[in-house]
1. I have -17500 for helix-only ellipticity at 222 nm (-39500 (n - 2.57) for each DSSP H run of 4 or more, over all residues; to 500), calculated from one of the structures 1, 2. Which structure is it?
2. When Kirkwood radius over Cα pairs in Å is calculated, the result is 17.3; to which of the structures 1, 2 does this value belong?
3. Given a computed value of 32 for percent of Cα pairs over 19 Å apart, for residues 5-92 alone, which structure among 1, 2 does it belong to?
4. Mean count of other Cβ atoms within 10 Å over residues 53-60 computed as 16.0: which structure among 1, 2?
5. Given 4, 14, 22, 28, 20, 10, 2 as the derived value for P(r) over Cα pairs in 5 Å bins from 0, in percent, for residues 125-180 alone, which of the supplied structures 1, 2 does it correspond to?
6. Once FRET efficiency 1/(1 + (r/R0)^6) of positions 101 and 165 (r between Cβ atoms, R0 = 35 Å, to 0.05) is calculated for all of 1, 2, which comes out largest?
7. Using mean count of other Cβ atoms within 10 Å over residues 109-116 for the comparison, can you identify which of 1, 2 gives the largest number?
8. So if we calculate relative contact order in percent (Cα under 8 Å, 6 or more apart) for every structure here (1, 2), which label has the highest result?
Structure 1
Amino acid sequence: MPLKDKLPNQLFNLAFVTIEEVLGKNGLNAVLNYAKLSQYINNYPPNTLDLEHPSSDFTRFTAGLIQVLGEKGARSVMLLSGIRSFEIMLRDMPGLFALDGVQIENGTTDKLFDEYVRIQHTMNDAATYIFGDGLHKTSRTGDSWALEISPCYWCMGLKTEAPICHGEIGFELGLARWIFGKDIKIEETHCIAKGDPMCRFVSYRPKD
């Protein structure tokens, strides 16, 4: 199923603010111009939940990043942007992914991984509401947790050699840092852009 026609302003605001942090204003403007999204230069959508901008603009922006920077160059930029997006979302707009009022308590690694999985389910439900009723399948096997997405808002319309949805990995790393206080291993094992039927992200329980 396709993405919803319009997405919350907050998603665009997060994307533009965090990419500007990483690339600088001139770098962001270059991407916006390349993606034919110059209407957003110095005119970011406000930090609101209003649905005022088309989802196609979001996918064109992420595609523009990868096309301007190349697959390898986009990796670190999108990872950093994803991490910062989670941090800013948690601080300024936790309601976007249903995290308002959520508190993390200290506990064993097993308990924290259980909490990580629980919050991932909460965020996934919110993402389904935001983006649309495509495939959002989750599963847990032992010390790993997987998320499958199709269609994917990170790589829609792209053709790449390797998995390219680094923004999603960065966002999940932001969550992991909040819960565990450190990075955990997260990888994209399947990606629609390289010909797979879905994008699949796997998070692994950290070692004690």
Structure 2
Amino acid sequence: MYMNRTLKLLMISDIVLLTGLGLISPILAIFIKENLIGGTIAAAGIAGTIYLISKSIVQLPFAKYIDSHDHKVKFLILGTFIIALTPFLYIFSTHIYQIYLAQFLYGIGAGLAYPCWLSLYSTNLDKKHEGFEWSVYSTSVGIGVAIAAAIGATMAQFIGFRITFIITGIFALAGAAILIGLEKKAETLKKTKSKHYHNKRKVLNHEHV
């Protein structure tokens, strides 16, 4: 069925980004325990906590801010590029505190990106197809991350953690780069003379990918 261009860009970006990050989801704790000074299973848990807390602290006030401003695409791109830098920070980490810093930055990036992504996706859903379009997104990401988890663990075993992190970072950067297409559409929106939101949306979604 037809799906507008904005939804497609958001979906493809997230599939590429999260599939890339899925490569390291099952191996990060092992990397922390076996390769870092101060690395333990408990430290891996703390690293996850740092990410979630920093994301949560940023996300709510930023979501409130972005709801009344017109820079969602710019902040989405910024946050996603910060997320994409995280695997490269893992590569150069030798001490657990460096991982903690990486996780903190990861949380900041996610706190900026997620409210913008959710807002853009929600406001561009096609009427009477909302459930289906959310399900297409959820299913696509779920399949991508599931496959990536198996591949990532195998890659780490045979080619090492650092090359796996590099590949993950490349995927994440590609996912972030896809969002630049949304910025071009945002510029089209600014040039649109219509004052009615839905009329503007029709202009933006006229093109197909």
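1. Working: 1: -17500; 2: -27500.
Computed on structure 1.
2. Numbers: 1: 17.3; 2: 18.1.
Of the options listed, only 1 reproduces it.
3. Numbers: 1: 32; 2: 53.
It traces back to 1.
4. On the way: 1: 18.5; 2: 16.0.
Derived from 2, not from the others.
5. Working: 1: 4, 14, 22, 28, 20, 10, 2; 2: 4, 16, 16, 20, 17, 12, 7, 4, 3, 1.
The read-out comes from structure 1.
6. Numbers: 1: 0.75; 2: 1.00.
The maximum falls on structure 2.
7. On the way: 1: 16.5; 2: 23.8.
Largest calculated value belongs to 2.
8. Numbers: 1: 23; 2: 40.
The structure with the largest value is 2.
FYI, it's all coordinate maths here, none of it is from the lab. Fair warning: this is a prediction, and the values are worked out from it, not measured in the lab. Cβ atoms are built from the backbone, for glycine too; each structure is taken alone.
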